[in-house]
1. If you rank structures P, Q by FRET efficiency 1/(1 + (r/R0)^6) of positions 280 and 296 (r between Cβ atoms, R0 = 41 Å, to 0.05), which sits at the top with the largest value?
2. Determine which structure produced the value 3.7 for distance in nm of label points 7 Å out along Cα→Cβ at positions 8 and 272, calculated from the coordinates; the candidates are P, Q.
3. If you rank structures P, Q by distance in nm of label points 7 Å out along Cα→Cβ at positions 112 and 304, which sits at the top with the largest value?
4. Tell me which of P, Q gives -11000 when you compute helix-only ellipticity at 222 nm (-39500 (n - 2.57) for each DSSP H run of 4 or more, over all residues; to 500).
5. When Kirkwood radius over Cα pairs in Å is compared over structures P, Q, which one is greatest?
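Please treat every number below as a calculation from the coordinates, not as lab data. Everything numeric here is computed off the predicted structure, so don't read it as measured data. Cβ atoms are built from the backbone, for glycine too; each structure is taken alone.
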Structure P
Amino acid sequence: MNILITGVAGFIGSNLAKSLVNDGHTLYGIDNFSYGKKENIAELQSNAQFNFTEGDIRDPETLNGFDCDVLVHLASQKIPRYSNALVTLNDNSLMVKNVINTCVTDNIKLVFASTSDVYGKNPNVPYTEESDLLLGPTTIKRWAYATSKIFSEQLLIANHDEFDLTYVICRFFGSYGPNQNLTWWGGPQSVFIEKAIKKEAMDLHGDGTQTRTFTYIDDLVDGITRCIVNEKANNQIFNIASEPTEEIAIADLAKMIWGKINGQDSEPMINFVPYATFGNYEDVMRRVPSINKIKSALGYQPNYNLSDGLDLAIEWQKTQY
């Protein structure tokens, strides 16, 4: 297949591109390097099956001229914890509109990267694809990201209804592994790994009892690939995640990472940071997926538990310093 990936130089995009090229697909990638890194795709540049364009898809002309069967839209602004909610809302809506217009015009299947954040504060876990999406008040800017993704999902479905757009919506749960961003943009695990390596205090937001379910990158790539190539995925929504039994409190994640790097007998250095420190913020206390749908429909099965995946992520991240 001919496949176009937006945000190809990012964490997920670069890993997905390498896997798809190895599977024999022809890859087209776009990135403006606002968050992606050139080194993430350096080894792909010499591969004749990989074609890269440096560009910004907020400009619709950047998407012109690609002969592809599937477009995987990964480029995105994330939760505005320390940044501007207006950028998150404007950029994500503009990019998805441009991507949808291209896919409708050129009859391209669109695989869209959504997020587990759309489930918001829904207390009923594990989340199925039919679960209610329960966000907090609009006065709290952290919900701008989830709002932008819910809007995008609705826009995809509306364009399917009106213009027969073929789409797949993928809701990701806490992905991690090689090429992960080393800041909070990449998630708590990458920041904890760096602090543990440097034997510095790890910042935990709130009291650390909030839980997450993390997904090793190879499992995420496998799930996305199944959504790309399998027609049974068309016009469906899928959680792509690890097993719900992998749920872990953030404080326990920090302690696990510290122990893996500094030894189980070493006392973790932890600094609890009140949410008020970074403005009007609201956290999600539990985030647990159901993956029964993607297992049943597409034969997906995660292969990495959190402990084994963290070993690989730590091994890679040590090479970055």
Structure Q
Amino acid sequence: MDRRQKRIPIERVSEFVQDGDCVWLGGWTVVRKPFAMAYELIRAGKKNLHLVNNPGGPETDLLIGCGCASKSETNYIGHELFGHPYNFRRRFEQPESNKGFRHDDWTVATGSLRIMAGAMGIPFIPTRFLRGSDILNPEMDGFRDLRGVDPKVPKRKFMMLKDPFWEGEEVVLIPSIRPDVCLIHAQEAGEDGTVRITGGVFLDYYAAVAAKVTIVSAEKIVPKRALETTREENAIPGEAVDAVVEAPFGAHPTAVHGCYDNDPWWFRDYLKASKSEETMQKWADEWIFEPGSFKGYLEKVGSSRLAKITADPKLLYSATIKRRLDKLEEVN
């Protein structure tokens, strides 16, 4: 694509993701998850995706539940205080629902090191972590029969090596993560791809640099000059970004610092629906396929509900909602 023309409509996002790709999903559990782009992948019918993140949230559970993913590796998948990832759980608790799905566990620390190694362009990184944990137990390796077979899976999960430079202490070598595609949602993006994130940046910078293709959706796309006066506030350089999409509420139902809060009504309804394959499919039909677009999805959510979760400009969060599902009736 023409690197000078990075702005694309959201409908084009699925063109950058091929079946079987390793896809990094930015944000953190229920914060700044790239939902608008995830919905596009689902509508496009993407299959056999290898999902990686650190950690995973409702977008990961949703892609799994909609049949888009065949593998995941991360330290956590869930909705924090809102509840359990029932689609993910069902793949292991109900054998008839597994459909060949695989998952491999890591930790927050080692997942972070792996994507940092990918950003540095090195194939592996040493660490003192993991020693004494079941992460190193070969019987607990979720990808053990895929190693050396699947090109998206490292040939080894880890390797022990004595430090050749100093005292000879034994360290653990772990493989880098090199995603095919990285999807991130942010508050602002420049026309040149520069990304500004307020609040936690998490691992988004490293993932953007490590990935072969990075796409960023943003609440607002602004002229490049708008991000030049306070460059220290920019989180990701434009050189690391291949395409930008303007998508207000693009992380809904997850929160975006200074813009809007989590949507507890979405989580209440989604958690109930995701408890079975049948109700999950009905939910996807109603909320993803029938609206036909992200704009249609937001119209279905409704301006009144979006207004309730919109952040107070002074507080930078919504003071009108409850963060417990059993307290929704108390919303102002």
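1. Greatest value across P, Q: structure Q.
2. Source structure: Q.
3. Q
4. The read-out was computed on structure P.
5. Q
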